[in-house]
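Take a look at the structures listed below.
Readers should treat all values here as calculations from the given coordinates under stated rules, not as data from a laboratory. Source: prediction; values computed, not measured. Cβ atoms are built from the backbone, for glycine too; each structure is taken alone.
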Structure I
Amino acid sequence: MMPNENLQTPRPLGVGGTGFELNQKTDEGVLSKALISSAKRSGQLSLCNRGLGSVPENVWKIDELVLDESKEVDFGRAGQNNWWNSEPLKSLDLSSNAISYISRDVKFLQSLVTLKLHDNALTKIPAEIGELKCLSNLSLDRNKLTTLPIEFYHLTELRWLSISHNQLEKIQPDFGDLVMLTFLDLSHNKLTALPPGMGYLVRLVEFNLSHNQLQELPPDIVNLRDLKKLNISNNNLRSLPPLGELRKMEMLDANHNDIEMLPDFYGCTALKEIYLANNYIKEITEEFCEQMQHLNVLNIRDNKLEVLPENVSLLQKLKRLDLSNNSLNKLPRNLGLLTQLQSISMDGNKLSFVRQDVIRGGTDRMMKFLRDRITEEVVSETRYTESAWPDKYTLKKSQALMVPGRELAAVPDHVFASAAEAEVHIVDISKNKLTEVPKGILQVRNTLSQLVLSSNSISSVPREISELTHLQYLDLGKNCLSDLPAELGTLKNMRELVISNNKFTHIPHCVYSLENLEILLAAENRISEVNVSSDALARLRQLAVLDLTNNSIVSVPPELGNFEHLRSLELMGNVFRQPRHAILAKGTASILSYLRDRIPKN
């Protein structure tokens, strides 16, 4: 590249060694006049991924460079390249090169706000970097840094700092001076301890300490009151301090440590996700379940869990639960009350009472097994206390009103009043002699998510069912129903509906308005057609399980084959001739493929 004839620059410093001098001349040539012109116009310079082994000297003096040698100055002349229109350098990107040295002249870039030095070969950074008083964003990831100069901690305007994938063994207590930080990544280093004073970083929102050699956390870490994400995975931590002061924390990742006990989470009211896989935890405590009722994700696989508390049912917001590879030999009855669970993993335990095909059958099958077990055990218990209603303590602890199999013709309103006071999430009045849905059920409208009314003599469902807006699971099986009210279609949280063993001649139209429905069980009815039109089944895009066995279906529309979101389709026991029994026996994938092949080609 030809030298820039119109470029005035201070005389470069001499460099000994012809090989290094040749390489540096090549690096110097990368900073073209066009790049300098663009940088002075925009205040931004990117030399990312240019194969640089050193930084061109003119980078540090770029604010002093004059691109126009004209001795006559005309301030009215148009043009953005005029020196009086130039911007000081505010953003410098030197990332993804092979730079091993940063000049002390970096101090001349006094207006620098963003400096990107990640993915280089730096073994140290100059003390003069501490003079960049405006620096707000600094990336030093993937270098070979072993220490930071004490002057580094003078960068008190830093908001975003990443020094991951280096070789830092120690950081100074002065780190606490970087009080403006909101993001800090110290992961993938060799830190064995954190200095006192880290608690002064009170503006931190995200803090990553993973893949170090930390044995404990400093007590003042709980002073990080704005912290939302804390990653301390892959360390040597044996315990965690009480974390209740971290009231804004939403995610804690403590996977792959040596933690033996759950910490005290009392006060962590925003915590949504906890990851504690690959530790040595033996117990989930009742206190944990009481404190974490807002939790969405709990991953505690590969630990030493031997028992789960009965009040695990308090974790009503839980969507994902991973208990794989522990030492559980039984499960609490109330686990089946977690109605929002979308994923539950139990592999690798010693659950002798649960068949392996149930464990491997996925979340839906496991939850059905647990719910059925609740009903069976409650029926067994209530044989000896048929005249008694559950007291408030029992309702509060179990979060459920369970009165199946009592030959009840009605349920008093005061029972539902107690259930409302206890904020129950499930009501099971199955296997009784009810002829109508008890009106008192509306008293638990604010919390009810699961309602089981199966095995009664109910002939109609009231329109007021629409007031149960939180309902996710409704079992109306084994009744005398032939239709459902249109208002039921307003229950947008409904995920599972059971209408099997009734007198339906068609799927009620209101069902097609349940846009979040995942499971529809309608076996053992008199249904004669499968409506796949755009205002019927085609609207249920979340539907994964459809059971229409033992009905009166005359024909199966080929368009049903396009419903590839179906994981389970049951059609046995109907009067249609196609698909043949041999196809049905092969399972859902074969049925859908067969039907798709028979869609008329235009």
Structure II
Amino acid sequence: MDVSRLRLNGFSSGMDIDEMVKKLMSASRIPLDKLKQQKQIMEWQREDYREMNKLILDLRNSAMNMKLQNSYGAKRASYAGDAFTVTASSDATEGIYSFKVNNLAKAATVTSGDVVAGAGDANKKLSELGLSANSTLTISGAKGTATIVVKPDDTLDLLMRTVNAKSATTGVKLSYDATLDRLFFTTTATGASSSFNIKSSDPGLLDSVLKCTSSAGTVTANRITGTQAFTAITDKIDNTLTTEQTLRLTYDGTNYDYKINKDMSLEQLITTINGSEAGKAGISAYLDDNKKLAFILPDKTKTFSFSDETSDSSDIVAKLGLSAPDAADVVYEELSAVGTDANVTFNNVTGSFSSNTFTINGMTFTLKEATGTTEDITVTNDTDGVFESIKGFMDKYNDSIDKINKKLTEERYRDYTPLTDEQKEAMSDKDIERWEERAKSGLIRRDQTLEGALNQLRTAFSSVVTGLSSGDISQLSQIGISTLDYSERGKLHIDEAKLKKALADNPDQVMKLFTADDNNKDSRSGDGVANRIYQIADSFYKQIVEKAGSVSTTVLDAYTIGKNIKDLDKRIDSLSTRLIGLEEQYYKQFTAMETALSRMNAQSSYLAQQFGGAQ
């Protein structure tokens, strides 16, 4: 209960007690406001340090890339034609190579005839196209197998969406073009290893309804159907299981094991089986028209069985209705297609690839057209690419030190302290923004940690790299990178012509200037420039994390400023509690005064009445 709500508010004294208590508390709250201001300053400092540390981290990451020798071995590949594109990695060797595209890699595909006799409409029902009863399509691809139930009321659009929903398992997609009135079964990958096989339990579905006349014929397969009817494919297999069960499928002497727990649904089991090695072997699991688990086996002559490999009282085979399943030979209409490999000739050597994008001798090719024409490819050192990498590194350094220097020299306005809640209430949002802009300024001015980092970075760029071969490039100024004006506080400038000439004449020496590593932890003199910058940035990044944490640091005790903030929080909580008690005490005292005055007034009134009555 709030004691202040029980007070008498100046009825007897005529004083504004709320205002008096407010003024008394205002003076008492000054120490609390100071603590809150200290905390706010620390939080702003933390933000500044983390902002600076992000710059240092970005510089470290840039230096990491420049430490790698392959950053300086960039190559350029070019040729005069347009039948393919080619890029060269640092592993490519300079020279001229001959290359010819003989064949492109292609997906396995089957194209139908006219599906709806010229009236292209994906919303046509399959019954309108001639399907009279439910059927199944079993699609087997390089990734696995899936069986879908096809119904007369299904539309072409629904058939496509159902087939494509299984493409992650089968690697096969179905599309329809209304203009051409054609269906296209196509694998998602290319190459000779990309193939598919589609079986239909209705002899007319593929040929008569979907007009896929390139059918491979018919095949007799085996269908195994369980005896347990489920409500839906999303049903849990057994939500009472206390231990994980192992269901084993054995096909032609090969075992396929599947783990089942209380959370697994029938759909998850079917998807797992179809996308596993069993699915790749042509076994397909699905839920049939009667909501029973069924399996289609590609070869009826091979043995197939189920077993529960878990030693407990649960019988997962029985739960699935597979203890004594029904088995029947079924004649399926079959459709098959196989993709083709890309075929090329490189320096008179012919090779095949499953994709139209591949790598030979450090060069990555993407084929566009099989022209059969031999092209000459020229591979050279990519001086411009290396130049841009070095320039990017220098730009990152200049940008980082520029922003850090601005923070270190930022004006400190000590008269602008963080605003209290009462002060903010009396100010506009714009005035608050202007005030806090100055209050935040210069909080890490002349910070010794950051000053030390900048000094070490400047030294790292300007000093000689020792231990290199006599006469080799050992200083950045030799390749056109140097400081020009002391007032710029370490900013680097690049003489582009001089750097490009060094890269063209002595690429290996430039690389060593940046990447050298003398493996001496006690000295950086023998390290290349990029190695030095990485080590310095990494060291100072860790120091600032210790002081101000990182963006992902949530525990205040993990860094120095956080510990100080936590200590202030405790002091603020303690003082706030005392001030609440003091405010209650003031109100109690004024309430007591009002009560006493009220009684005195009552007594005075009574005495006045008595004396008046005596006269």
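Here are a few things to note about the model shown:
- Calculated for structures I, II, FRET efficiency 1/(1 + (r/R0)^6) of positions 333 and 397 (r between Cβ atoms, R0 = 35 Å, to 0.05) is largest in I.
- helix-only ellipticity at 222 nm (-39500 (n - 2.57) for each DSSP H run of 4 or more, over all residues; to 500) derived as -12500 - corresponding label from I, II: II
- Structure from which 1.61 was derived, Cα Rg over 2.2 N^0.38 Å, options I, II: II
- Ranking I, II by volume of the Cα convex hull per residue in Å³, for residues 53-412 alone, the structure that comes out highest: II
- Computed 2.1 for distance in nm of label points 7 Å out along Cα→Cβ at positions 189 and 365 - originating structure among I, II: II
- When relative contact order in percent (Cα under 8 Å, 6 or more apart) is calculated for each of the structures I, II, the largest result comes from II.
- Taking mean count of other Cβ atoms within 10 Å over residues 301-308 as the measure, the highest value among I, II is held by I.
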